[in-house]
Structure 1
Amino acid sequence: MFVVRPYRRERAVRYAERWAKMRNPVFYDFTGIGGNCTNFVSQALYAGSCKMNFTPVFGWYYITPNERTASWTGVDFFYRFLTENRGLGPFGETVGEEKLDLGDVVQIGRDGEGYFHSMLFVGRDPDGTPLVAAQSLDVYGKRLDEYDYDFVRFLHVSGVRATAEGGDGCFDSVYNGISIQPSPDLT
């Protein structure tokens, strides 16, 4: 039986602010081999949830560069995990821009390419324009309308499923670049 815990949005945003323009040494940098954007967003979501889903193939986890799921680093795989997850870890839904909360995810795409970039929503400009943090091209607080894209989707993180209350003790070690400290829930 699962319990639903809140997603710690402020932790995800704090993580993004610290690491958007440099790399956390406990995670591999995929910049030169396809991009680091979804890896960075996954790191921020993990900092806000402290819960991975170790389900082979369809889960969402990172242990090493070779021991991870495609959803940790792939734009569409991440989308499918977050919106279809019924097990452990963060879960969410596609929403309109007006329903974005801090720590939610923005993904953009182009005709002929599909969705190609994941970003973390970190606030709004005074005129209401979403501000994002991202890696590959490292930014924090960049206006969404400064990107070149044909379509966008907004992913609201609804909560985090766990096997027990608590269990959000990973933040300090991940935030400080010491260790990942995955959750002991391996199911």
Structure 2
Amino acid sequence: MEVAGGRVVVGERRPGDPPLPGDLQDALSEWGAFAATVTRAGGPEEQALLQRRGRQLAARVADVLGRPVDLTDPVTGTTESISVGVTGPIPRLAPNPPGPTPWATGLTVAAFFAVLVAMGDIVLCHAFAEAFGLLWVPANLLIGCGLAPSLYLMRRMPFWRWLALGAAAGLAAAWVVLLLGLLG
């Protein structure tokens, strides 16, 4: 199996070889067009993807034909034999390592949201206290308990963790201010 002019050429067909299914033929045609493009102007990631996809398609062809298939890699030109029964999902690329943590920007965003949430909570609780007295306490508990799952889920998301940190700090600061307001 090799790519020639954007078309995939499946080598020696033997008598008794079953025909390739239509979806496999379509996948081979698509891979051939992709190979023609990548070999001209593809980067290393595209070339690695092309090689992995070629091995997977060769394994599917080997399964259909019931015998090993030789795959000529369009990137390197080397030929390898792909055995029967090697099909499976395309292996995933290793994830990109995370970059450095933007502490200055993140803490600035967290501080902004801490002030915003604290001010909002204090203003709402004062308005609620004027209208309903000490019912602001269970209302504020309900707000905190309602936000807790969302803040907990956002803690591992790269940008949203800073908003979650700020909102949690703002709620804690609001509770301190409100409870000190009860004492004074």
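All of the numbers you see were taken from the coordinates with simple rules; none came from a lab. These figures come from a predicted structure and were not determined experimentally. Cβ atoms are built from the backbone, for glycine too; each structure is taken alone.
As an exercise: Rg/Rh (Cα atoms, Kirkwood Rh), calculated from one structure in 1, 2, equals 0.93. Which structure is it? Considering all the candidates, the number was obtained from 1.
Here the criterion is mean count of other Cβ atoms within 10 Å over residues 102-109, and among 1, 2 the highest value is seen for 1. A value of -6500 for helix-only ellipticity at 222 nm (-39500 (n - 2.57) for each DSSP H run of 4 or more, over all residues; to 500), calculated from one of 1, 2, originates in structure 1. Determine which structure produced the value 30 for relative contact order in percent (Cα under 8 Å, 6 or more apart), calculated from the coordinates; the candidates are 1, 2. Among 1, 2, the structure yielding 30 for relative contact order in percent (Cα under 8 Å, 6 or more apart) is 1. Computing mean count of other Cβ atoms within 10 Å over residues 54-61 across structures 1, 2 gives 17.2 for structure 1. Among the shown structures 1, 2, from which was the value 28.2 of mean count of other Cβ atoms within 10 Å over residues 38-45 calculated? Matching structure: 1. Supply the structure label, taken from 1, 2, corresponding to distance in nm of label points 7 Å out along Cα→Cβ at positions 46 and 174 with the calculated value 0.7. Going label by label, the one that fits is 1.
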